[in-house]
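> Pasting the structures in now, so scroll down.
Values in this text are rule-based calculations from the coordinates and carry no lab data. Just so we're clear, the structure is a prediction, and the values are computed from it rather than from any experiment. Cβ atoms are built from the backbone, for glycine too; each structure is taken alone.
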Structure 1
């Protein structure tokens, strides 16, 4: 690897300082807006496990409400056990709800009989999980904590208004490889940070297979793109085909609509969304 990237391009130089910063971020925001609970969808994967642990460090385990939402088509008992183990170790309140009956009811209404509906139905599952998390946030005076990492956000590797729906994103500036590093530092069970990531939207789905690259390489490409490095330079420095870099760049740019609020046509002084930019917790 060239000096431009360096061997530690994705390495946290002070893990404890990073953890303290995120915990303070969660705690300060929660206090400022007056919420009682932090709601986290816990799949047993590395992102949701790290996010839940950081929430418990910020507001305590009893105020961190975890929800594991498996369904028959993609259910992996090992993932459920991992979520339960993390919750038990860090004192997080966890409830496991089988959403299979709801999925079946939705499918019976939609009648998806023609064409390839794997992705649309996968997105339905993600949005259903979001609806359940927001229901519990509404009934417990809480907010939904996002579990997406920087790699997923840059690539748009999430369902719009599904697993991308949240009120705060503690991992939003950490690449996947960095989140795995934090998981080790937090002493999460090794199976959690060594397993392949999956949104669990359809059987056999894994993130790296779908994206076509291991996160160790993907994150370095994203690191270069974040710094506006030209694809040929990234290709040369990482010894990765330029077509691969261009493909990642294209996916990053095409996903911009997922990272922004819906566009509003500007007709007056200010639009009601993107032009306002009112700070959080502004006194009335």
Structure 2
């Protein structure tokens, strides 16, 4: 199964309470790459049906203007997730986020329900993608098997609150308690060829440390971050979008490698830095990311 949007740009995924029409009617104005319409934690148990009604109406009637439509369903430990899937698929959700994922078997269980819903509502088979939230020690330990569990899988996301609870610690803001999970998850995701997303930052009064955390996960190799407030979007996008300096350097590397390779030269310098063929893919990734972000006007 091949899907053109599996590798799309997902720097920011903004959570929105699906129960509240006022929140989900026009969030595209904030320009998040993906909108996470939440049927799980943000919605009281007594309001699940209301949230599904609101979600379905929004998916069917609102033009989100290029923002990806992601739905976080309820966990498989509830009796809610099957109807969440039917509602989401019927409405045309592009991605379903599976909470509390701990195994490939859980993903395949969801995948089977998604397939049935696609057939029931005459949606193109394979059009609904999946992502998995890892929220426990077991989930992180099984990250690679989760990543490779389905052709629909676009990536994995860390859920820091439940994860630290499972580790019997708390989120401090330093990131120390999350570092092990982040490292294991990004390695698993890259080995499997899928994307990797970081947990939310909840202290909206501390945007300086928020930026530091975003810079840290970008340096680690993450593809994006879950967010809870529109104020966080510009920072995330700035950090995850190549700067003009990065773009110019990448162009130089690509051109020099193409030239030197034809001349039989394997190692050379660009702007005083030693470069070889191993830098080529990284430079190409920089250009691809710049194109996807809308900041590249070059010819490569």
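> Using the calculated result 1.5 for distance in nm of label points 7 Å out along Cα→Cβ at positions 162 and 218, pick out the matching structure from 1, 2.
1
> Now for a separate question. Can you rank 1, 2 by Kirkwood radius over Cα pairs in Å, for residues 186-241 alone and just name the one with the largest value? Spell out each step's value before the answer.
Numbers: 1: 13.3; 2: 11.6.
Max of Kirkwood radius over Cα pairs in Å, for residues 186-241 alone: 1.
> Moving on. In terms of distance in nm of label points 7 Å out along Cα→Cβ at positions 66 and 146, which of structures 1, 2 is highest? Spell out each step's value before the answer.
Details: 1: 2.2; 2: 3.1.
Once distance in nm of label points 7 Å out along Cα→Cβ at positions 66 and 146 is tallied for 1, 2, the winner is 2.
> Suppose you compute log10 I(q)/I(0) by the Debye sum over Cα atoms at q = 0.15, 0.16 Å⁻¹, for residues 154-265 alone for every structure in 1, 2: which one lands on -0.78, -0.88?
Here the read-out was taken from 1.
> To which of 1, 2 does the computed value 1.1 (distance in nm of label points 7 Å out along Cα→Cβ at positions 210 and 234) belong?
Of the structures listed, the value fits 2.
> Looking at distance in nm of label points 7 Å out along Cα→Cβ at positions 50 and 194, point out which structure of 1, 2 has the largest value.
2
> Of the structures labelled 1, 2, which one yields 14.1 when mean count of other Cβ atoms within 10 Å over residues 58-65 is computed from its coordinates? Can you show the working numbers first?
Values: 1: 19.6; 2: 14.1.
Working through the options, I get structure 2.
> Which structure, out of 1, 2, was relative contact order in percent (Cα under 8 Å, 6 or more apart) calculated from, if the result is 20?
Among 1, 2, the structure yielding 20 for relative contact order in percent (Cα under 8 Å, 6 or more apart) is 1.
> Okay, moving on. Out of 1, 2, which one gives 102 for volume of the Cα convex hull per residue in Å³, for residues 26-121 alone as computed from the coordinates?
Computed on structure 2.
> The value 0.20 for FRET efficiency 1/(1 + (r/R0)^6) of positions 82 and 258 (r between Cβ atoms, R0 = 41 Å, to 0.05) was derived from one model only; which of 1, 2 is it?
Clearly, the read-out refers to 2.
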